[in-house]
1. Which one of P, Q has semi-axes √(5λ) of the Cα gyration tensor in Å, as calculated from the coordinates, equal to 59, 25, 18?
2. Using FRET efficiency 1/(1 + (r/R0)^6) of positions 88 and 216 (r between Cβ atoms, R0 = 35 Å, to 0.05) as the calculated read-out, with 0.35 as its value, let me know the right label among P, Q.
3. Tell me which structure, out of P, Q, gives -22500 once helix-only ellipticity at 222 nm (-39500 (n - 2.57) for each DSSP H run of 4 or more, over all residues; to 500) is calculated.
Structure P
Amino acid sequence: MKIKQLLFLFLGASIFLFSCKKEDDVQSDSTSLTITTSAPTNISTRKASFQGEISFTGNNTVKVKEYGFVWSNTPNPTVAANKVVMGSGLTEITSPFMLFGSVTELAMNTTYYVRGYAIAENGTVSYSSDATFQTLGGNNWETLTNFPGKMDQWALGFSIGDKIYVGNGLANETSSSFTTKEWWSYSITTDTWTQKADFPGTNSSLATSFAIGNKGYIVTGGGDQTKACWEYSPDTDSWTKKSSFPGDDRIQAVSFVLNGKGYVCGGMIVNGANMLYDLWEFDPANATAGTDANGNPLGKWTQKKSAPIQSIQQAMSFTLGTKGYVLADKNNTLGGRPLMEYDPAQNNWTIKSAVLPVNYVNKGFAFGLSDKAYAGGLPNESSYGTFWEYTLQTDAWTQKTNVPFYTGDGWTTTYNGRGYCLMLADFYEYIP
């Protein structure tokens, strides 16, 4: 009997020791964790990429509840600060275990501190030493997520809220006579694209587009789009036809928005060589022409004073304050790109003294931010585009650093003091 009891105790102790040994192969304490963080890379005005490593000795695996990076503009950030969580939930990791992460929406020209971290099963937090980096200052271009759709030139679009909407244009997969109806939205906060409802019209190549309030508009263009005006609602992801454009059929018109009204100017007669320089105002709140399928006003078009320079085909436009601006195209008789200012209160144009001293081989691009405007394009076919800044108070152009990409017939918009430029599938953000 005693032998059996001794044997039972021996077997029980053996099982207990074996169990302890197997459990000890998975460490649940973080005291022996070593975490390192490398120098951050891909640093721009608002982004940075991180890399680090978790290592340990004496065990095959370690259990952790969470791991990633913490960052702040003060030294020694903790998990109470900003976090980039790379993994959560009880996880067994092996040594060495690599950490990768990135952050966006940083402040420009700011010093930051980042360090890797891991939270053990028992809640103990281990950190690496600080890695320090500084974001870039202004006058820089940020590379964003590429446009995923079919369009690769002559895009249309507008910004509404914190979203940018882009579509139509020439498709990148067939002949130059094929246009696409695809539309996409871009989230500025997440740097991601989402496909939206297709454009319901037929052919909208070389049209013009703008946003008024929380609606977007496409007007004029080639093919069957010559007089059509379409309104896009992000709230319902739907298109509605509005009052038709009453002017001549045209392509390559420019547009700007002032005081809740859209303005369409110039262009070239479809299937003709005649250039146009007339100006039309669109008031979406006017119900004189009736209501649309949703019971909303169809809007009203009113002709305004024509531009003083009769060369607005492949022109560029932007808004500064309460006035609209048009850069005449390269075929004008004054040289360079003369700048015209439209005042809706006076229904009058003024030719500014400053002339953009570049005749781009293509349309180029332009956008306005606060009291400054920016314009760029190709001075010749073999170089990246030049880039210029216009200061309203001094009525002067100043050359900036060349844009870091090929500037074909691109498209631009603005949001929250920054410019956005789509060239082919490449998408960029300009921070002044």
Structure Q
Amino acid sequence: MHMQVSEVPASSVTTAPAPAPAKSPSKRYFHLDALKGVMILWGIPVHASTVGTSAFFDKVAEISGWVRMEAFFIISGLLSYMLIKRYGAKPIMKRRLTAVGIPLLSVLVLLNPLTNYLILKYHNAATAPSFPDFMMGRIPEGMHGTWNWHLHIWFLGVLLCLAAIFSTTAMRWMDATVNFLRPKLSKLPDGALLLTAACVVGAAALTARVGYEAAVKPNVSESFHFPLRAIGYYAGFYCFGMLMFASPRLLATFHRFNWIQIVASALLLWGAQTIQPQLPNKVGEVVRLLAEVYFALMFASVLFASFEKFFSKPTPVMKFIAESAFTVYLFHYLAIYLCAFAIRPYVGDQFTLGLLVTLTTTVVTMLGYEFFICRSPVFRALFLGKFSKQPEPTKEGGAPQAVASVQSGS
């Protein structure tokens, strides 16, 4: 399974001006709001690919696996550091525990058991056990489909872990690191600076993978393998986002179309995939991992630059997509299988099934946000972590943006 399934800078950096200095954390980054929302919507066809065998939806899921979650963690790290700089680590971590931790627990307890059972029932209509038997773990051998306790919600758990690890230390070492490295890297061209940062992220991912394989994997239950491996893999991308906010030059560089490195990363990934079968097992894995990290960073830079170019100003549509995105994220997996059960009897073509499930899920989850989640104090508390009416965001962004920024996912 390819490593995949969020928080939200830059002024007009694609044309020439550098972004606002890191000491001005009140800026609202509208293009990253839009990017978050669109990537969450992207997750719907990714998971809708599991209801059928459409080559198109399989390709959508494959492309997502190369960049979508890496971009999410870059955005998360960038925004986390921005909010820490403005409000301090303790208030932001406390708010995150409420805004992310409560929805995480709500989905794990209230939504995922039913979603997992629907997955089992959908792919094994004749032989699936009853729901009580499923909850008791009495599941026959040879069942089709993929289900696990975390499903897509692993992202929020990993995000909380990374925030806890890095939030308390960010103020101490990030600025110091940037100030120490700035004179040493100031003479590097922008492209070389970006390549250097990519090498650091790659080295971090490799180190984490080695540590996971040696010390974690043999000692924990298989059901925890994916989320624990994800913590190490995405830590480098999260720190890269923090570093971008601390370094306006790196931030500006990442928001440009670095075509030479983009093409080079694609060629390196293709080469790594081609030669991996011919290399010793562990060597091939290392080569492929490093190529994947480099390609993910360059692909993410294309997304950042594109959205900065076309969505630098707020629009009503993007505003609603960004606001509803967290609810869409939480409920979309359950909605996918409810819609699939309703649509499958009337549709034979797998592509059409996937398309209708995707569209219906999008509409249902957005309407659910607008008419149920927002209007019910109980639902707001359970699925948004809000126990009182939230103040409207200011023009500059700020604490209300912080609440929205910590709520995104696969």
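1. The value was obtained from structure P.
2. That value comes from structure P.
3. Q
Here, each number is a calculation from the coordinates, and none is a lab measurement. Keep in mind that this is a model prediction, so the values were computed, not measured. Cβ atoms are built from the backbone, for glycine too; each structure is taken alone.
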